[in-house]
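Bear in mind these aren't lab numbers, they're just calculated from the coordinates by the rules spelled out. Just so it is clear, the structure is predicted and the values come from calculations on it, not from any experiment. Cβ atoms are built from the backbone, for glycine too; each structure is taken alone.
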Structure 1
Amino acid sequence: MSHIVSIKTEVRDRQAVDAACTRLSWAAPVIGSHRLFTRVVEGVGVQAPRWRFPIVCNLATGELSFDNYEGRWGDPVELDRFKQSYAVEKCKIEARKQGRYVSELMLADGSVQLTVQLEGQAGGAA
């Protein structure tokens, strides 16, 4: 049986942040104080390629802080790639915690199809 799921991403899991950065071949995230243009924020800093300032994840609230100056200091596509990678990695972590097997397929439109099934289950998705 197939199910379509929509996810509003809140970034709260350090392991999934690390896995997303690895997946994207980005530098390892850094915990601490991070300077954005007009302020300093605390959290897990992720440095996207060609971004002037980091994307900072507040794991307590799930919120992201960043300043890309409407795309002038960083391409919003990179932020979207991070959020998608985080969501995929978080789903995989949670499914595996429940003893599920996860396979993924990158689709032509850039989206990712995850199939989650019980370990050893052949055929359909759970």
Structure 2
Amino acid sequence: MILGVGTDIVDIHRVEEVLSRNTGRFPERILSLQELAYFKELRGLRQVEFMAGRFAVKEAMGKALGVGLAGLRPNQVAVTLGSAGLRASWLSKPGNCDYAQDVWHLSISHSQTSAVALAVWERRL
């Protein structure tokens, strides 16, 4: 059963501006430790695109949950790319719900100017 759907679009230039002003705090608030390690290996535009994509997908997840980004605790969910596509791994139980038992269908796409993400929250009965 589909419990929620969320989407978000992020202006890559705005993320670039935030990163140029404050390179530490913003990524640490949004990225899990695993994502942060990968982020630090990237350079230039690829680093900005990665940050914009992860921000967008976590915002989309928060919208699907109906709690927004603040209710999601974005650095407590790792979004990783595997052979079956993007996967969400919860590092701690958010709030009083066990989202880790649910299925998340995630997609991120980039253009030269934007990153867009879609999140579908599913609970298999």
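Work out which structure the value 1.00 belongs to, where FRET efficiency 1/(1 + (r/R0)^6) of positions 29 and 117 (r between Cβ atoms, R0 = 35 Å, to 0.05) was derived from one of 1, 2. If you can, show how the numbers build up before the last one.
Values: 1: 0.70; 2: 1.00.
It was calculated from structure 2.
Using FRET efficiency 1/(1 + (r/R0)^6) of positions 61 and 101 (r between Cβ atoms, R0 = 35 Å, to 0.05) as the calculated read-out, with 1.00 as its value, let me know the right label among 1, 2.
Numbers: 1: 0.65; 2: 1.00.
Checking each candidate, the match is 2.
Out of 1, 2, which structure matches 24, 15, 13 when semi-axes √(5λ) of the Cα gyration tensor in Å is calculated? Only structure 2 yields this read-out. Determine which structure produced the value 15.8 for mean count of other Cβ atoms within 10 Å over residues 69-76, calculated from the coordinates; the candidates are 1, 2. Source structure for this number: 2.
Suppose you compute helix-only ellipticity at 222 nm (-39500 (n - 2.57) for each DSSP H run of 4 or more, over all residues; to 500) for every structure in 1, 2: which one lands on -12500?
On the way: 1: -8500; 2: -12500.
Only one of 1, 2 returns -12500 for helix-only ellipticity at 222 nm (-39500 (n - 2.57) for each DSSP H run of 4 or more, over all residues; to 500), namely 2.
Quick check on the output: 38 is relative contact order in percent (Cα under 8 Å, 6 or more apart), derived from one of 1, 2. Which one produced it?
On the way: 1: 21; 2: 38.
Only one of 1, 2 returns 38 for relative contact order in percent (Cα under 8 Å, 6 or more apart), namely 2.
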